[in-house]
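Engineer: Scrolling down, you'll hit the structures one after another.
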Structure I
Amino acid sequence: MTRQVDGLDRQLMALVGEEGRLPLADMARKLGVSRPTVAARLRSLMEDGVLRVAGLVDMFRLSGITVALVGLTLDKYLLDEKIEQIAGLPEVNWAAVVTGRYDIIVEVATEDGMAGLYGFLTHSLEGVGGIQSSEMFVVMKARRKWTLPAPGMREAWSRGGPYRL
């Protein structure tokens, strides 16, 4: 289900994206509205699943992290089913159905270097099934916005250790 957002919602989301730890009163002052308005809007955006406040990581500033993009071609055109399965894999940051030579493109991250990427192809993706071919592109350098670490990495980090297959 989608939700309509207005200009104030967009301004609030942009502000939270830049300064997520800013007190509500300061957000209200910057936006020219009351603190209760900011609190209600944030609560509504979060309850509707439009906004989630989280700590983001610049993966390329951490040593030992290997990131790759993987282009996947499916045996059958089961895009909805396969993207859900693939997006649920612990190494996956994001997955997208795309146009062009691939059906799905995935970003993966591992702390295990090439062995971790190989494990993703031979173990994790093998468990999904229905994949005709894959092509992996190791990211050597990137300029992008902050991101959440992949679920498996977040879980391992919450226990204090690196993520390993």
Structure II
Amino acid sequence: MANTKKFFILTGDPGVGKTTLIKKLATSLSNEGVKSCGFYTEEVRRNGTREGFDVVTLNGVRGRLARDQALLSGPSKCKVGKYGVLVQEFETVALPCLEKTVNTQSHILVIDEIGKMEFFSAPFKSKIKDIFTKTSNNIVLATIPMRRSDPLIEKIRNADATTTTKVLVT
């Protein structure tokens, strides 16, 4: 069992299609009768301009992950570039997806993305630690940034149970 791969990670530069691929894979799994749960992040655009990002569960629940700071009512404590991260809104949508799957073998867990914005949530980061353990029963399909970053992301990237694939273009 030591060499069993159970964490399937997609990485790549921003905009190459990691989320598009995750959504297609999740749809294919569902069409084949494979139970999956989790979430993906999606760009929010208005008049051709990116306003931010939403978090969307596989069953369609949507919440805000981040917005251009200029669109927020006040300054955000958590920022990535020009975006203010809406941690509580992210947690309200994303955490319930993760709660019901830890140590359950009946689902494939989809997590798009494990990155800087999401890691402003301490409960999310803690849950990710639990999910990506040697003793975890989870089969995970997730995305991580291409660029080296948080030590936990690097631990996931380099784990024996991980297969990492670089997405070039979808």
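No value in this document is a laboratory result; all are computed from the given coordinates. Everything numeric in this text was worked out from a predicted model, so none of it was measured. Cβ atoms are built from the backbone, for glycine too; each structure is taken alone.
Engineer: Suppose you compute Rg and Dmax of the Cα atoms in Å, for residues 70-149 alone for every structure in I, II: which one lands on 12.3, 34?
Structural biologist: On the way: I: 12.3, 34; II: 14.0, 44.
This figure was derived from I.
Engineer: Sticking with this structure for a sec: With helix-only ellipticity at 222 nm (-39500 (n - 2.57) for each DSSP H run of 4 or more, over all residues; to 500) coming out at -8000, pick the structure among I, II it was computed from.
Structural biologist: II
Engineer: Going by FRET efficiency 1/(1 + (r/R0)^6) of positions 14 and 86 (r between Cβ atoms, R0 = 35 Å, to 0.05), which of structures I, II comes out largest?
Structural biologist: II
Engineer: Given a computed value of 15.6, 51 for Rg and Dmax of the Cα atoms in Å, which structure among I, II does it belong to?
Structural biologist: Going label by label, the one that fits is II.
Engineer: For which of the structures I, II does the calculation of relative contact order in percent (Cα under 8 Å, 6 or more apart) return 24?
Structural biologist: On the way: I: 24; II: 35.
Only one of I, II returns 24 for relative contact order in percent (Cα under 8 Å, 6 or more apart), namely I.
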